[in-house]
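Below you'll find a set of structures to go through.
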Structure I
């Protein structure tokens, strides 16, 4: 099969391939030729000015292999120009982080010679993805050969091709040597040291590095609670009411760690050049549809959808659906309590070892049912959020996160709140929390560690049969065509949504009720240690390489964790008020006890919000650097305006 582009070069490609673009196997030839010409055309002509070639057949190629797989790259100067257009921040010669410009390229640290190696492969792939996403239609009315794929001036070509199923996938290629080094330093050896966050960021981008940074930070933050919880559990395990001290510690802990994380996150983001980076103007999502009209902001012609219709869909369909799901969750919870009561009655009638085991069966079944319900609801929430037809990806994600968090919080914690504050049974609360936590962690480990490992082993065996040699993705001798085909068959990484959701629920278990089960922090620490290795393995061996996400923080999840910490303050105050030690101080007036607890709870919430103002989100030294950079930018702008004014006055004279 001939290449659609320049031929020759090592390994069957005349340039260094960075991104793979796969079209449907039966894509119209006219559409392919048109798309490739637009990708290769010069920028001044409306093209992306990128290099593209068709992937040749692999070893033992079969007829069923998709021939429409293309490799995309760029010249080095084009990548540097893309870095400037994309607003990438790099380290300047004075140590500060500044937006890269080609005019000042030699003043940036590590820029040597022609700058080869100045940009990481992840950054180069991000630039190419950005250029492909912003490739726009000119005067075409539709994709050639596809009259139903409508186009209009300014429409993103790749997004239209994706929405019509013509463009199957775009993904960045793995870098064999870089992946091997990262794998060895990250998960191939067991060690009690920090994760290589800079290497993770260099290979996968800032969004991934921030998740693993948060996972590491959260795990270390749990260690003091775990160290206190073990002796607290061992020496006080029979008295379920002596939890006041631990609850007070909980209140302080959940507030401090989130405030300190914001500072840690800001330090990492500044170090990586994303803290002050301006966010690119968001384009409509590929699935967004509407009536063609003019965007009042951009002035371009694009689909428009009535916000009133979207709100009607949200409040008349989505909200009632979520409420219905919450009702079903409540119904399942009541069935669980009926099963719990039946098991307890059987045990009371004839206490034996087996009836003692039977006491844990309802909680285990309920924990499994919770995981199944969460999974089913997740698919329903994704469908509903897509049906609401949000224009921007960020808006789509925020609505999806809100739906999923509300249901998961209710589904996972409603029974614990009922036991704690309605039944007021601390023995059952401890038992239920332990069972829910342990069962959910076992299920997560099966889904996140053992299943991906089995899938990866099966995929490798399939690939070995195809190439007739025992090679894997990390082997140097694997031909380019086989590497691309192997990666194309890998699972697509769907982002950090599920990872943050899992940590959110674990944070809830620890911050809300760990005072009655102090070993909760220990279990979460053990879970997170294995989570680091299983997630690292999946990122390197199971999933396609994701495009770099230049994130400055963990986004909406920061708000989610802070909301959970507020609920934790209220919950722990209520648990303290229910303890016999505190009740003993108010033997005659329960109302007085309630008033005191409410007053303390309000005071703690006020202290929490004051603390959030007293502890700056960005460390002082970084604030100074950002202020200095802003001052220099304003001074440079003034000098530019004075120079222009001087030149204008000279021309007039």
Structure II
């Protein structure tokens, strides 16, 4: 019997496994990098062991350190979670060689399926080895791991070499394996997967389907179970092929077989030999705890002949710290508040609590918000409401995208679901919310009320309008004996004002806006986030035209081949690549011009706003402008 489990992972999945262990009466051990010393998964564990020596981004890839930590803490089993070493056969062997129980599939099954190239060979799918223009578009994918890392769509043959290198570098950083391969890219299919669970006695469960078609940059955003609208015959085929794949490699434990469904056909993608990020929707629909079942299987317990039947519908949204206005770059900083409405059928899996900081070194996911309801429509509506009413104060997030996606007609109709959803609708889904201007008014008046409480709001003579800017919205108001009068935007009347809540009337409708301001210059008004613009700027902070600033904290991983100061560059030309949160981000020339400075170097760590390079722009005739000539003189 297992008495203590070390989770070889961090964040949300470590907290998720610990929760089940506590319910089963099993002790818990966390491991952590220096960057995670104060993280929630460390605080929740019974014991925690620091992983020394490696850089924070690589620490959890050191299997030798993890095994040593398990032995030092007296754990008798290791759960890998997902990502990092979860699909590393050598790590699984090292765990069992140390006398520990491995809560996962046999190393031989991992080797057979964890590499997508070998998995396709096992399933009888030949690799694409010689690419020509006729084969395009193609998809470059990492052979190991997942989560969209090491994945690129290539539509032009000339771009293939560079994208292969970029995908390989990203895969090596994320998974410790730089192998990549190329396969035909099927446009706008549905991403459907089957949860499997097998024991050592030969029983294999297929626990329903999941639809993970809503993806941006090949990363899943919203997932649901069961996959809606699939024909019964196709569903049966998916179950049969998934069970056959598991039996073919002697699979034991939890795994997922993924397919691309297009034109009524199912194309095998890969088998993930681990627990999936989206496993909660299967748990909610089938009423099971997959982590508890993983532990039971690892102890030798036999599964029942048939899995529990499905009931209702579950849907999950992944909340990320990322900025849509800055190319969806990952965000860091303090989470001043992370609170969600609670109630029957609502579940939140997270590795953060209010007051925690989001580090630069790891994935940007803050939480998975899950709702289970009797029908799909009910689950979708409830999830949108929960996200909309949540208090998420701190870094910019994708919350508005999630809410808008769930409420979009193209999502509400299962017949319109496919992986091209965001390609068609992203611009519409990221437009500013309709009440943003009123939220800015609330922010301005709440700040005024806070100042009045400190310093008094009385004036001997009438004064001109007070002006404040929040985001793209300018607010004008006056404070008199009868309270606050809003002069811009038009048609807004202040009903009541306190530093924490403002009631506004517009068009005969009264609404209350909750306001929270923080010392980092951010103000949160309901679901809106504003970065306060300073009234006066420091001239010393000005940058010369063409300055390329780091959009996020990260590490410079490489410079474009042959790039040197003095080179002419084209608009949009890649100049360098930053790595943040295990993903590469390309920094491109903002305009055609001359590279006059290059401050970045491979391996250099930079903070957000750091000067990376300067491209002296040219006018339409290709000649530097007068202002630019003066700057560079």
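Every number in this text was worked out from the coordinates using simple rules, so none of it is lab data. A quick note: this is a predicted structure, and the numbers were derived from the prediction, not measured. Cβ atoms are built from the backbone, for glycine too; each structure is taken alone.
Assorted remarks:
- Highest-scoring entry among I, II, by FRET efficiency 1/(1 + (r/R0)^6) of positions 312 and 552 (r between Cβ atoms, R0 = 35 Å, to 0.05), is I.
- Of structures I, II, the largest value of FRET efficiency 1/(1 + (r/R0)^6) of positions 328 and 512 (r between Cβ atoms, R0 = 25 Å, to 0.05) belongs to I.
- Winner on distance in nm of label points 7 Å out along Cα→Cβ at positions 224 and 528 once structures I, II are ranked, highest first: II
- Relative contact order in percent (Cα under 8 Å, 6 or more apart) derived as 19 - corresponding label from I, II: I
- Origin of the value -19500, where helix-only ellipticity at 222 nm (-39500 (n - 2.57) for each DSSP H run of 4 or more, over all residues; to 500) was derived from one of I, II: I
- Entry that produces 11.2 once mean count of other Cβ atoms within 10 Å over residues 344-351 is calculated, selected from I, II: I
- Test item: percent of Cα pairs over 36 Å apart calculated as 44, pick one of I, II: II
- Structures I, II, by Rg/Rh (Cα atoms, Kirkwood Rh), for residues 248-575 alone: label with the highest value: II
- A value of 17.4 for mean count of other Cβ atoms within 10 Å over residues 432-439, calculated from one of I, II, originates in structure II.
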